[in-house]
1. Can you spot which of 1, 2 the value -7500 was calculated from, given it is helix-only ellipticity at 222 nm (-39500 (n - 2.57) for each DSSP H run of 4 or more, over all residues; to 500)?
2. Given that distance in nm of label points 7 Å out along Cα→Cβ at positions 18 and 138, derived from a single structure, equals 2.8, which label among 1, 2 identifies that structure?
3. Of structures 1, 2, which gives 16 when relative contact order in percent (Cα under 8 Å, 6 or more apart) is computed from the coordinates?
4. Given that distance in nm of label points 7 Å out along Cα→Cβ at positions 162 and 202, derived from a single structure, equals 3.2, which label among 1, 2 identifies that structure?
Structure 1
């Protein structure tokens, strides 16, 4: 009888221990899930523009007020908009390509970062301009670029507008590509952003998933919008467009 009672006590302690461990594991997983939800919420919030900046965005009646935007942050140099998409943002430029990976348009910390021009570009005076943005859920920031892989979407979204300090450019989108960063010179770490258009156009077109006929002349400016690929850190999703100055 005593042996049975001892066995029952041991079994009871083991069951209590298992219950305690299960509760600890449950609480741990709950906290991880709760933190993940908070993190996602924080990222989504950081991808939104505040009302003051949004109020200065271009619309059907007026171009963007860059002078007022530069009062908020002198590193805001342009605004890029792709027609009928969520790509409708200020463009900043710093002295490196890391600052705005984790800063918003005011220069404050933000997980979603900002849309920014490559630091090696001379504003938008060069032949070839390169703009980066994070791939965010809900098509925020440059998350919408991946939608251009679908033929119907690509066919329906052909143009955009780039508002700069030197003037307004209509963007004629020619290609959506998934480029291998190890097999392209688009991201070359040099300071040359001129006399490279033919190479850039050829490389983007060679990786193209969707493409349409756009005539590029020797003197035409081009722009590439770049974001990360969902499947591999070695690839980028890009849009190539011709910059046509408005008269």
Structure 2
């Protein structure tokens, strides 16, 4: 679990970032906020977070000015800014990451993941899976992490730049990665992207329904209906036949 602080002179930016962290990063707790350099220095000395999300241009100075107060800082820094021309200077301060506003949820999760790099073995459950030779997908939840075997996942559904995972127990998890990125992690003999917003697991298809326009949908064992795009129907049917031809 990481204790983090947010320093940004925009209240709405702090609120948005905190909401994203609460929603997408279960191993992060926001322990302090500040609206500028002076307030931020006092807050960091008081709260002593593991990491800080730091804006660069603020009304009373720059984020770099704040860091000069901490020449041997114990916290790590993830810059959050609307300016793309300070990245080189940011990484001179050993920044973990440099996020441009509006913050992309997938990039935020990736930045938080980097906080774990100095903590090998941080997740005992994941190590146990690896020791057993299994390769589960690690999915963030509001309580920590869930480890789902690919064969237990029934379908994926896009939600803007994020993805809902559904499993055979009726559970669902929202993951801050695009459906394309998540689809690339799955075995292609089990999963097919039948629509730009949907991926389906072959093992849970109960029925395929063709429509006159050339598209259609599949009905899963839990009665969920997943659309099949017209231009993907042919490849989808060939994929379904793959096991039969072996």
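What follows is calculated from the coordinates using simple rules that are stated; it is not laboratory data. Keep in mind that what you see is a predicted model, and the values were worked out from it rather than measured. Cβ atoms are built from the backbone, for glycine too; each structure is taken alone.
1. 2
2. Computing distance in nm of label points 7 Å out along Cα→Cβ at positions 18 and 138 on every structure in 1, 2 gives 2.8 only for 2.
3. 1
4. Attributed to the structure labelled 2.
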